[in-house]
Each structure stands twice: as structure tokens, then as C-alpha cells.
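See the structures that follow.
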Structure I
Amino acid sequence: MKSVCVFCGSSVGSRDEYAQAARDLGRLLADRGLRTVYGAGNIGLMGVLADAALAAGGEVIGVIPEALVARELAHNGVTDLRIVHSMHERKALMADLSDAFIALPGGFGTFEELCETLTWVQLGIHSKPCGLLNVAGYFDPLIAMFDRAVDDRFLRPQHRRLLQISNDTTELLGLLQAAHQPETRKWLDRDER
């Protein structure tokens, strides 16, 4: 693993723990010599993450669509700022540049990016590990929804286990480095009922 893509909010949220987790993750990635790939903002948790990684001597690549450069205040201090045409290009490039993915607290964009990345693993588009840093239990309802999807037979248990979860940055990074992606068909067969 050489680079980790981090999905996170363009807001810092309502709890100090969110920003502290972003700082800790940025520093940890830099300390481990792992490149940080993220959405290129200099605001919210995105800015906190990037600033911490840069301050620790890390390499940071930001990827942002041209329409959001002004709105998300693109971080001009990153190692490599890549401006693309669309959100689709942004996500594809972030995925291409990364060996693993971590979601910090965020909103719709963070949820969507995490779920799309997991879907790509499920469909065999890539086999890169995906993790969720569950700061202050922020993702508990989402985790419960994924478990419900297994219970109601919309998601295989093996695919639910694709998502590594921890509330500790060091532990989560270790889980991602040790992750093994199962080779299992996505679809549930009728005869398995």
C-alpha cells in the first residue's frame, strides 16, 4: 500500500473529535510514508486532513472538478492539485491513484463515495480495501443499515465484511493492510433461500 484515499466532509462537523480524527489520520499517513489522496478542499475535515499530512511531511494529492474549485476552495498548498471536468472523473481518478480507501465523517458525498467504492469491490471492478473510521459512533446508523441489508438478503455477509471498521486510526490502517477480498458473486441466487 502506497496511497490512501480519504473521503470526508467539507465541514468540520459539530464535535471536536471529528477534526482530531482527521488530524490524526493525516499525520499517521504521512508518518507511514503513505500518500494521501482526497477531494482537494481546504475547508472542513478535508482541509484539516490535508494540512496535518502536509505539516508532517506527507505527500498530498487533491482531486477536484473545475466547477467546485471556487465553491470548495481548492487547497493550493497540496503536493499535487488535479483539476478535472466532472465528479465522475474526480472519483475515477481518486480511485486510480489509491491503494485503499477510508471514510471519515461527512455528508451525502462521503456516503456516496464510500458506497460506490464498496460496490466496485463487490462487482470486481477493483479489489482495494475500504475502511470506515467510526469517530464517536458517527457511522453507527450506517453500519446498522448495512447489517439490515444482510439480514434482509440484499447483501451477502461476505460483501458486508468488505468494509473494515474501527474508531482508531492505527487499528484501521492495520486492518486495511491485512484485508483480503473474497471472490464471491454479487448476486444472491433463488436456490439459496
Structure II
Amino acid sequence: MRTLKRSLYILLATITLCLLLRGPLYRLLVTYRVVGDRPSYTITDPELLNFIEKQVAGKKLSDGNSVAKAGLAATAAALHYTAEQNSSDPNRLIHTRTAHCVGYAAFCASVCTYLFEKHNLSDEWTARPYAGQLYVLGHNVHPYINHPFFKDHDFVLLQNKRTGEILALDPTLFDYSGISKVSF
């Protein structure tokens, strides 16, 4: 009985530790690599502009990290995941509210670009969506998934033009796990 109780405590402690360290563990195990470009969209829809303004009201957005957090939060608040084919244009997604990873990345990159421009950071920072592949412990996982939908996975790169700093974001992953940055 004592051994069972101790084993349960160890299991509970391990699960708790994994949950608390899920971001660093994920970044340690999974790396993203670019395999192609995706189009960037300019935000023109008044409803989307209003939505973004409400999401960032009262927040100080002064650097890439703060804009990344705001972009991820706005994307998670606006979209729900679907595996069905749909548009990746954020001006349409604000009305349908559903997207797959391509739409999530396009939406997040567009929001970040808009915020960089609004807060006079566009001379320093860019945001672009990319198609990529995931590598777990250095091994590409996409050849093991036998479905055309999973041939790649979209994510966003924010790049500082002056320093070369790159922030890699996976808005779909953030929506489900709260992990904000990924390894690139």
C-alpha cells in the first residue's frame, strides 16, 4: 500500500512538473523548419480592426515580445480550429471564426503586422506566415503521417530587421496548450 501511495505521488509530481514546464519541454523536443512561404494579408475589414482594438485596449505594445503575445491572444480569441477547408484571409476568418493552421498563422501574422504598424515598430519588426515541418528530436514527423492535410504545418516568424532576432510562434499550438514560442 505504501509503495502504491508513493508511486501515485511520484506520478502526480511528474505530471504537474510536465504541465508547468510544457513550453520549455516542447521547445527542447520539437523544432520547426520552413518549407515554403505563405501569403501575407493586409487587414481591411472594419469588424476585424475593431476586434483587434478591443483585444489590445490598455496594453503597452513596445517590442516584438509584447506584440507576439497580443497577436497570439487575439488569434486564440477569434478562431476555433477546424480541419475543414476554408479561407486563410483574416478579413474573412473574423466572420467564419474557424480555421486550420494556415488560417491561424495568416491571422496571427496579419494582427502582428497591423500592431507593428500602429505602434511604429514596422521599421524594426516584420511578421510573416510560413509553411513548415516539425522535427521531434531531429526527426521529421511528416513522412509518418499518411494524410495530405498533414504534409506541413503553418507557423509565424517575427523578425527584428536590426538585430536579426527571430521569434517563432505557432498560433494553433498556443490556442490548445498556451505555449507561446517554439524552436526554429
Test item: Cα extents along the principal axes in Å, for residues 78-165 alone calculated as 42, 31, 20, pick one of I, II
I
Give the label, chosen from I, II, of the structure having the highest value of FRET efficiency 1/(1 + (r/R0)^6) of positions 30 and 158 (r between Cβ atoms, R0 = 30 Å, to 0.05).
II
Of the structures labelled I, II, one was used to calculate relative contact order in percent (Cα under 8 Å, 6 or more apart), giving 20. Name it.
I
Work out FRET efficiency 1/(1 + (r/R0)^6) of positions 6 and 38 (r between Cβ atoms, R0 = 35 Å, to 0.05) for each of structures I, II, then name the structure with the largest result.
I
Entry that produces 28 once percent of Cα pairs over 26 Å apart is calculated, selected from I, II:
I
helix-only ellipticity at 222 nm (-39500 (n - 2.57) for each DSSP H run of 4 or more, over all residues; to 500), calculated, reads -14500; among I, II the input was structure II
Work out mean count of other Cβ atoms within 10 Å over residues 22-29 for each of structures I, II, then name the structure with the largest result.
I
Output the label of whichever structure in I, II has the greatest value of mean count of other Cβ atoms within 10 Å over residues 86-93.
II
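Every read-out reported here was derived from the displayed coordinates using simple, explicitly stated rules and does not represent laboratory data. Values in this document were obtained by computation on a predicted structure and should not be read as measured data. Cβ atoms are built from the backbone, for glycine too; each structure is taken alone.
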